[in-house]
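Take a look at the structures below.
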Structure 1
Amino acid sequence: MDFILEEWKEDHIAGVAKYANNEKIAGRLRDSFPYPYTEEDAQWFVGDCMEKEGKTQLSRAIVVDGEAVGSIAVMLKDDVYCKSAELGYWLGEPFWRKGIMTRAVQQMCEEAFRRYKLVRIYAEPFSTNLASRGVLEKAGFQLEGIKRKSIFKNGCIQDSYLYAVIHV
């Protein structure tokens, strides 16, 4: 399926509100991603992405047929971690299993490595998020380790998996 990665703009708010309001998505992300996901949440999120763009993160809307259907971001670290960044993403459920996210991860990592001269980009999906782990593996990330009992989500303690891609 065709998609483009676009810089965030206010036109993306409606799509974010529509596709982010999904308990399956929120259940696989940090608690800062709310459910239910309201129009106000989408306004805050898009505004935050626009404000931080190029300063502390590289973030893009995942756009299909002119509508924002997901998000992907590389959050820059500082201090002794200044050559590292964390990758985060989500995609609306109607677009799952179409190869979009693997290609989006590859594109964002290429751009982030080039733009910020990073050495390492990492992601930490929950152990139960097999789809996200598969995306990372297909995109060239390697499993570095398992952080046992590191996540408390929806009343359950679970492991997280630490994946990274290195560029030297």
Structure 2
Amino acid sequence: MAAFYDFTAESLQGKTIAMEAYKGKTVLVVNTASQCGLTPQYEGLEKLYEKYKDKGLVILGFPCNQFGNQEPGDAHSISEGCLINYGVTFPMFAKIEVNGNNAHPIFKYLKSKLGGIFGSRIKWNFTKFLIDADGKPVKRFSPITKPEKIDEYLQKRMKW
């Protein structure tokens, strides 16, 4: 069975990034969308990243257009929207699918390790998966879980 560090993904700039690059870091993987009611979570995610990036947290954003056509743009418009509207500095990846036959392998893996309340299928944008510094998926957060709640979780449970 594959491990998180065995996967790769294409960055928003078109480069292949090995998840192995994040070995030893706590990773929060998020499926994102720029035209969703939850899109303001980008701001909270960026605050979380700024607060903990020097302590080993990295947030990985994966744009997805599978929910209500809320990420229709190309890489350039996604990048501009994240930076201009929310000041996102954490790594963003190329648009992917998170459900179905064409789901990205990272999301297939994470869903198999951390099923949701109604099964493993991702229900909406901004579902979040926390992977510990050893590469083990440890917690799944629902789309409506605000980054501030994840901050509370990190403060209580992470060994910084």
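Bear in mind that the values in this text are calculations on the coordinates, not laboratory data. These numbers come from a predicted model, not from an experiment. Cβ atoms are built from the backbone, for glycine too; each structure is taken alone.
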Worksheet entry | Identity of the structure behind 16.4 (criterion: mean count of other Cβ atoms within 10 Å over residues 75-82, calculated), options 1, 2 | 2
Discussion item. Starting from the value 6.4: which structure in 1, 2 was mean projected area of the Cα convex hull in nm², for residues 19-106 alone calculated from?
Written reply: 1
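Taking percent of Cα pairs over 29 Å apart as the quantity of interest, name the structure among 1, 2 where it is greatest.
Sorting by percent of Cα pairs over 29 Å apart in descending order puts 1 first.
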Worksheet entry | Read-out mean count of other Cβ atoms within 10 Å over residues 35-42, computed value 15.2, structure in 1, 2 | 1
Worksheet entry | At a computed 19 (relative contact order in percent (Cα under 8 Å, 6 or more apart)), which of 1, 2 | 1
Item to complete: Work out mean count of other Cβ atoms within 10 Å over residues 27-34 for each of structures 1, 2, then name the structure with the largest result.
Response: 2
